[in-house]
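The numbers here are math on the coordinates, done by the rules we state, and not lab data. Because the structure is a prediction, the values reported are computed rather than measured.
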Structure I
Amino acid sequence: MARPGGRARAARRLDLHLHTTASDGRLDPEALLGRCAAAGLDLVAITDHDLPPPVAGGTWSWGGRAVRVIEGAEVSGAWEGRELHLLVYFPGSMPEGFRAFLRERARARARRYDEAVRRVGLPGLAPADEAARNGERAITRLHLARAIVEAGHAADVSEAMRRWTGQRAGLVPLVDLPWAEALAAARAAGGLTSWAHPDPDDARRLVGRFVDLGLQGLEVARPRQGPAIRALLYRLAARHDLVVTGGSDYHGWTGGAPGAFSLGRHDAAAFLRALRLDGLEGPRATG
């Protein structure tokens, strides 16, 4: 894979929500970008949980195909006793201050993980490793669920999530960053904010309040989402003048692929303008 450089051609296919082994994805950054190139994507954002991007922004060449990478992250915040996720995108390099903020969030994840291991109380579960404690990688509920399966306490990740690590199980401590503070930190750093995979009922009830706090976008285009939910989210985005974003939320553990959703030409162009990347005009529909 070549180092970034040169001018990107007009972006046509976008995926703005992807994960790597730096957090809870299955593929390392190089393998993920190879998968994106093979899928025909032109512009992607690697948005690992509470971590600076593992790949520098710019245009990368893979097998003769250019893939433009924009720098981003998925930040977890607490609202009304639940965890919500905020996608944050940058037109250039992520500012060092926000990188430091994310590394501290990754260290907080390691502390939460250790407390969750204690609360779960199952034998054979190791504490967070040194890289996680140093904020160099982000460990998640999925990591704990997989550890529970590997220790022989559950048949699969779904069972482990249901019984021990999911939000409804109540054993993993709630993230200690208020949602409003996550929004404020992202906006202060110059990031473009979008609410990741919003629950439709939550979106209907809360999106106006979140706009007042600094929300700029709504993740509307996703795979395996019914037309009624998508239509509702589109209406809310239009009503509140929010940028529409789209992403596969690709982790690589189950089915699906990068770019396995549709984001229309108009919405993709509006996102690029909002991110001040409107020189990449002319995206076509994704999917």
Structure II
Amino acid sequence: MKTDKNILIAFVLNLFFALFEFFGGMFTGSIAILSDAVHDVGDALSIGISYFLEKKSKKKPDKTHTYGYIRYSVIGSVITTVILLVGSSFVIVESIKRFFNPVDINYNGMIIIALFGVIVNFLASYVTKDGDSLNQKAVNLHMLEDVLGWVVVLIGSILMRFTNISIIDSVLSIGVAIFIFIHALKNLKEIVEVFLEITPKNIDLDELKKHIKKVNGVLDVHHIHVRSIDGYNNFATLHVVVSKYSEKIKNEVREELLEHGISHSTIELELEGEKCDNMDCDMNHVHVERHHNHH
């Protein structure tokens, strides 16, 4: 799995670049560059945490973490997203202050730094583009935002160089910060859905039940629960009512689940007429279903 290696490369690129930006922002007097430095320091910190948690998430299950460590990767995503939300709020406040207290800006220096910014962040976003965890997605989103942010700063600094309107700097900063804020909120929503164990978007329960019922020997399926453990791996538990116990049925149901994007499943086979201990299970429903199957 190259996810954690990619995250490490992004971390190193970001940290060095954030330091470069701080000095660049001071030197040019640009809030757009300084605000991006704050953003990048936040990125580097959160990517460092993400790297540590991504590595931890690869550990095998043990007695204390019977489901494995996969959710640690999601925590990395939470921290990264919160840092982005705080960072972009800070940038918006600072940029608004600048409207009332304009500052002289070194436009040529700004253009050079922005060019560097586009190149370095493009490399980092290219490195993190292939990944399957929510955590890596959050890191890649950062990198893409950074590339976009720097393209905007580059265009803005060229505009300011020729028009001498320094307020463009503040307008750009606010635009980029709002863009980052909205994307981070979307990411946070995905994370919350994982923690609330909401049925993953790519799973249609009715469709899934229909397919399972088509398996030879299956009379009904109920008490079905599907959740995502990390925004990527889906787990399911379900009760399958059968006319007779059969390993073949269980394997076919498992195959069906795999085809629907469920990587880990716990299947309980119940004989027809057997009382299900679960409150959700209504045995009358089973007989009605069976009745339909005969027609």
Computed -23000 for helix-only ellipticity at 222 nm (-39500 (n - 2.57) for each DSSP H run of 4 or more, over all residues; to 500) - originating structure among I, II
II
Say we calculate relative contact order in percent (Cα under 8 Å, 6 or more apart) for every structure; which of I, II gives the highest result?
I
Which structure, out of I, II, was semi-axes √(5λ) of the Cα gyration tensor in Å, for residues 170-217 alone calculated from, if the result is 42, 11, 5?
II
Given a value of 55, 44, 37 for Cα extents along the principal axes in Å, point me to the structure among I, II it was derived from.
I
